[in-house]
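So, here's a batch of structures to check.
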Structure 1
Amino acid sequence: MDEVAGSDVRLEPWAEGDFWLLELHNSPEMTAHLGGPETEEQLVARHRRYLELSAGRMYRVVLAGGGETAGTIGFWEREWRGGTVWETGWGISPAFQGRGLAVRAARALVAEARAAGGHRYLHAYPGVGHAASNAVCRRAGFTLLGPVDFEYPKGHWITSNDWMTDLAGR
């Protein structure tokens with residue numbers, strides 16, 4: 001499926017020309033809960049990972065009406081508590097925040113992860129102090145399992161909330 005409808009957003013698969021969005025989101029405000037801005041080399045490596053995901057997929061969040069790119073969202077595999085699960089994460093550009101776009105994108109992404117199969121659970125791990133991302137999880141229908149110690153990026157430990165949705169349950 002090339003595009004996924006989600007109310008007034010659609011998810012478009014990550015493409016070679018989407019590197020600009022990583023650069024746009026590499027500001028101190030956008031990376032405050034992710035360990036800070038990355039170097040150019042780290043951004044290039046992230047772009048390559050997004051393009052080459054063997055399990056899961058990254059997307060641009062696009063406004064369905066006007067076609068403007070509002071952010072990113074995706075899902076990928078993570079080893080978690082003795083098994084493999086899908087993990088999700090997102091970033092909505094500052095100019096588009098506060099409109100509920102991340103919630104609608106997360107709901108559309110749940111449908112994509114369900115269709116992909118392979119794993120029963122989709123998790124999100126926003127920092128406990130990241131009120132906006134925790135609200136997205138709650139409003140998108142994820143269940144809060146509680147706080148966990150989480151390493152992201154490598155070598156940087158934070159306390160995150162473990163939010164989960166059962167892909168077999170809806």
Structure 2
Amino acid sequence: MKKVVVLAGSNSKNSINKQLATYASTKVEDAEINILDLNDFPVPIYGIDLENEAGIPENAEKLSNEIAGSDAIILSLAEHNGSYASVFKNVFDWMSRIEAKVWRNKPMLLMASSPGGRGGAGVLGSAKMAYPHQGGNIVGEFSLPSFFDNFSDGKVSNQELNNQLSLEVAKLNDAL
């Protein structure tokens with residue numbers, strides 16, 4: 001059975017991106033779903049001096065191994081001031097010291113959501129440009145704007161957006 005890692009680029013206990021990624025994972029066919037939480041992988045703030053003195057943190061190794069051991073990735077990024085949440089960027093920086101191609105060419109459904117109408121467009125755009133150079137095989141993408149208006153009871157409540165998400169998950173299913 002194929003293994004799909006599900007991750008949100010946020011450490012919020014009530015992360016809207018984790019809710020979106022989790023819901024998207026319910027649409028994946030015939031796969032073992034492994035929902036990860038960045039809170040389970042705390043790492044110190046990256047710095048070359050720290051790396052030279054102490055090496056790579058065990059939690060960065062663990063998260064990197066989860067990605068390496070998967071067949072596909074569902075990632076929904078939180079947007080903070082138009083970019084990655086600092087907690088996500090930090091663990092990503094550590095993982096890039098383990099393997100420059102962090103995403104290891106695994107098929108990826110890349111998503112973002114926000115409470116606002118842009119749906120994380122800034123961070124999604126940045127990731128779409130950068131991730132192919134970092135081993136990201138982006139086979140589908142989805143943005144959910146106005147999260148609290150379009151998501152309820154654990155699912156995308158706007159039918160048009162839900163249909164769009166289903167089409168993007170189908171691309172991931174095809175890649176598996």
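Some notes on this structure:
- With helix-only ellipticity at 222 nm (-39500 (n - 2.57) for each DSSP H run of 4 or more, over all residues; to 500) derived as -8000, matching label from 1, 2: 1
- Look at distance in nm of label points 7 Å out along Cα→Cβ at positions 8 and 144 for each of 1, 2: the largest one is in 1.
- Winner on distance in nm of label points 7 Å out along Cα→Cβ at positions 88 and 160 once structures 1, 2 are ranked, highest first: 2
- Label whose coordinates, when mean count of other Cβ atoms within 10 Å over residues 112-119 is calculated, return 19.2 (choices 1, 2): 2
- Origin of the value 1.00, where FRET efficiency 1/(1 + (r/R0)^6) of positions 128 and 152 (r between Cβ atoms, R0 = 30 Å, to 0.05) was derived from one of 1, 2: 1
- Value 24, 53, 23, 0, calculated as P(r) over Cα pairs in 10 Å bins from 0, in percent, for residues 16-63 alone, assigned to which of 1, 2: 1
- Comparison of 1, 2 - label where relative contact order in percent (Cα under 8 Å, 6 or more apart) is highest: 2
Computed from the coordinates by the stated procedures, all read-outs in this text should not be read as laboratory data. Remember, predicted model here, so these are calculated numbers, not experimental data. Cβ atoms are built from the backbone, for glycine too; each structure is taken alone.
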